Structures are given as structure tokens and as C-alpha cells.
Structure 1
Amino acid sequence: MDHTDYFFQIYGTLPRAGPGSNALTRRALELMTELPESPRILDVGCGPGMQTIELLSATSGTVLALDLMPEMTVRVRASAESTGVSDRLEALQQDMKEMSFPESSFDVVWSEGAIYFLGFEAGLRKVRPFIKPGGYVAVSEAVWLKPDPPPEVVDFWAEYPEIDVVPEKLAVIERVGYERVGHFVMPPTAWTEHYYDPMEIRIAEKEADWRGIQAAEAVLREARNEISVFRRYSHYFSYAFFVMRRPD
């Protein structure tokens, strides 16, 4: 196995693919005050689909859940089946860079912790044509909470140079041509409950079996470092939910 295989055995088995919670998904959804009775929703980068199932449970609409990893579409289908909402789910294995839907196909485009694969501004531009006039977009995105983060934190976020303060993200939303609806910063528990706490359990489960395997130990080091940076410096960064609307 290579680095990717070991990476997936840690990150790909977690309840969520990143920070968030069902309560925060609902909070963002509740900002969409003019949804149709049964909205058509596109969930971009759905991962294991915890938020996908919550969207199906909270509405009477349909969700097209899209992810590059086939393992993720399998998980979201299984979750929908066990929850009894599979009749309103379509799971599509596809690179989000290759998305091509007819104009005005969806009432809502949703993306929790995944829009960064496209870039915040580029991603918002990419999905805009897919939304019906008056439809909504909800994304969670990395943000700075205070200035002058320590070098270790800057290094940690070096792979995503678009991390920025909330006012700059709001300016991007307006520049792309959306109406701002609302936003909020995720609390630390959004990182721990369904993400870092279970990640620590997975690390403990694997570290003995993987001892001496270079690629596997590299994945464990990366995961431990990620948790360590968060535990020490979470007052400098988080994710924020941004909800916006395509003008009528």
C-alpha cells in the first residue's frame, strides 16, 4: 500500500471528512428562509455524507451527493439506506472540477469543508450557474480568527493560501455576484466531536500494526500534527459557514 491507502484508512473512516455537526448543518439550512417545499440540493464533496443525511432528514427534498472517492459514495448510500431516505438520494462519483449540470438545476448548492479543492472564489463561480435564480449556496470555509498566527500555524495552512478573515470572504461573495444571507464561525467542538476525537481513536488502533512501515508512519505523524496544531492554536483559526443567494 502507498501513502494514499494509509491516509484513507485514517481519514476515510471518520464520521465526518472535516469540521462540522448536524446542529451546524441545520443552523445554516435555517438561514434559507425561502426554500421550496421539496428543494433539489447538490452536495459538493459530500465525503461520508453526515451532512447529506441531515439535509435529507431536515427537508422533503432530494440530494445529489457528489464526491471523487468511490468509497465515499458507497458510505453515503449505505447511510441513506439505513436512515430510510435512500429514495431521495443520488450519489455521483465525480471530480468536482468536472461538474457540468444544466443551468438552474438546483435550489441549493451545499459544500461543507470541500470548496477549497476548487478555491473559495473559483468554487463559488463554478457553482453559480447551477443554482436557480433566488436559490442558495452554503459553504464552510477556513478562516483566520485573529491576526499574527504563529509560524507553525502559518506553515500548517500553507497548502491553502486562500484562508482569510471573515470580512474578506464576505467581500469575495459579493464580488462573485451573490447576496449575503448570513454567516457564523464554528465552535471548537465542531472540530473534535466527529473529527479529531475519532481520529485519535483510529491512530491508537493503527500505530502498533503500522510500526516500521514508512508510508503508514508518515500518515500517523501528519494526523497527530494536525490534531496538535488545533489543540494548541484553535483560537487562531476555524471554519465559518457562509450562506448566500443568487439574485432573482
Structure 2
Amino acid sequence: MLTVRSILYFLGIVPLTIFFSILSVLIVFLPFKRRYKIVSGWARCNIWWVKITCGLSFRLHGKENIPKEASIIMCNHQSTWETLALQFIFPPQVWVLKKELLWIPIFGWGLATLSPIAIDRNAGRKALRQVVDQGKERLQKGYWVTIFPEGTRIPVGQTRRYGKSGGVLAEESGAKIVPVAHNAGLFWPRNSFLKKPGVIDIFIGEAIEAEGKGADLITEEIRQWIEPMVKQLSEL
């Protein structure tokens, strides 16, 4: 049954992805926030469709912790699911992502229209500087910036050293950081075609102030909030 449900999800999401990718290119002349609102409909449809076909829903905790001003979202990365959910839980945002995603036919074209910060993960300090400079520019425009500090999807139960880019961006911009933790990997594992039924829990923590703190301290404060929460959620 899991296989049948996952196939149904896939068959529905492919034409939907093609439609929204082409649409995003056609409306590229619109202001960013209006364009984002339209294109993020793809993520809403994804979350709705996976609930219908695979029985996978979610509970959101801590929505009241979302600041009114543009901030930095730092979230653990276990699945494809959170890349969808964050798009409509938070205000219009741009993502720090690997540039190879923009090379994917059709999908990558649409993604490129949403002003992502596309980096070469092997570029070291150059990539860090790109995230900070472009992130500050996006924040000044009122766009939120989403960063997965682990840099890639991590299997449930494993951890990885956090990258510095989010902490440096917060230190230099003065923007608040909003920590997010979830257990999506229990139901939609990385590199897995199968989606399990259940309820994903996603928690938004209180915004962390960057003023007067160095990048390393900010990064550690984020890590100390996210990792224990992820461990707790993984054991539910």
C-alpha cells in the first residue's frame, strides 16, 4: 500500500511541478512578493497532495514566535518535506542552496526566478562571503533568508557540524534568527521514494537576537536549540 500511495503522489506531482515551473518563468516580470505568493502555491499543493495520497499531515507549534521583520530561518534538514512547508509557514523567503539545483530542466528554471542564493559548496570562503553579501541584500529588501546549517539532508539519528554562514550573516546584518526543528525524516526519509502516513511535528523557537554576539556563539546557540529538539521529536 505504501508503494501504491507513493506512486499516486509522484504521478500527481510531476505535472504540477511542470505547470508551476513554467508559470514562474512567465510571471518573472511581477514584483518578487507577488510572484512568490503565486509560485509557492506549488508547495501548498505538494503538502495537500501528500496528505491525500500518503496520509502524511503535520502539526505546527510556535507560530506565535515568528517575528514581524525579515529574519533568518535556520532549520534542520532531514527531508524534502521541510523545503515545501517552510514556504508557506513563513513570509516570502529566499533559500541558500547548491547551484546544481538550478541546472535541473524546467524545475531549475522556475527556482531561479525566486532569487535564491545559489552557491558552489566547494568554494569555501568565497561561498560564505556570497551567502553573507547576498543575504544582507535580500534582508534589506524585506525578504526572509532560509538556511539549512547542516548543508545537506541528514538521516534521522545522525548529526553534522553546522556551517558558519547563518551565524556570520546574522552577526553582520543584525537580523534575528528563528530556529526550526521537525521530524519529517521519520515519514519522508532522504533519498526514499516511499512516504509513510503519520503526523510531522514542526516547532518554531523564539527568535534569537544576534546583537552583540559573534558568529560562532550564534551558531552554537542555534545548534543547542535545534539538536535536542530534533532528538526529542525523533523518539516520539
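Any read-out appearing in this document is the output of simple, stated calculations on the displayed coordinates, not a laboratory observation. These numbers come from a predicted model, not from an experiment. Cβ atoms are built from the backbone, for glycine too; each structure is taken alone.
Looking at mean count of other Cβ atoms within 10 Å over residues 64-71 over structures 1, 2, structure 1 comes out largest.
Which of 1, 2 yields -14500 for helix-only ellipticity at 222 nm (-39500 (n - 2.57) for each DSSP H run of 4 or more, over all residues; to 500), as computed?
Value -14500 for helix-only ellipticity at 222 nm (-39500 (n - 2.57) for each DSSP H run of 4 or more, over all residues; to 500) corresponds to 2 out of 1, 2.
Across the set 1, 2, distance in nm of label points 7 Å out along Cα→Cβ at positions 8 and 192 reaches its highest value in structure 1. If you rank structures 1, 2 by distance in nm of label points 7 Å out along Cα→Cβ at positions 96 and 144, which sits at the top with the largest value? Across 1, 2, distance in nm of label points 7 Å out along Cα→Cβ at positions 96 and 144 peaks for 1. For the set 1, 2, ranking by distance in nm of label points 7 Å out along Cα→Cβ at positions 80 and 200 places 1 highest.
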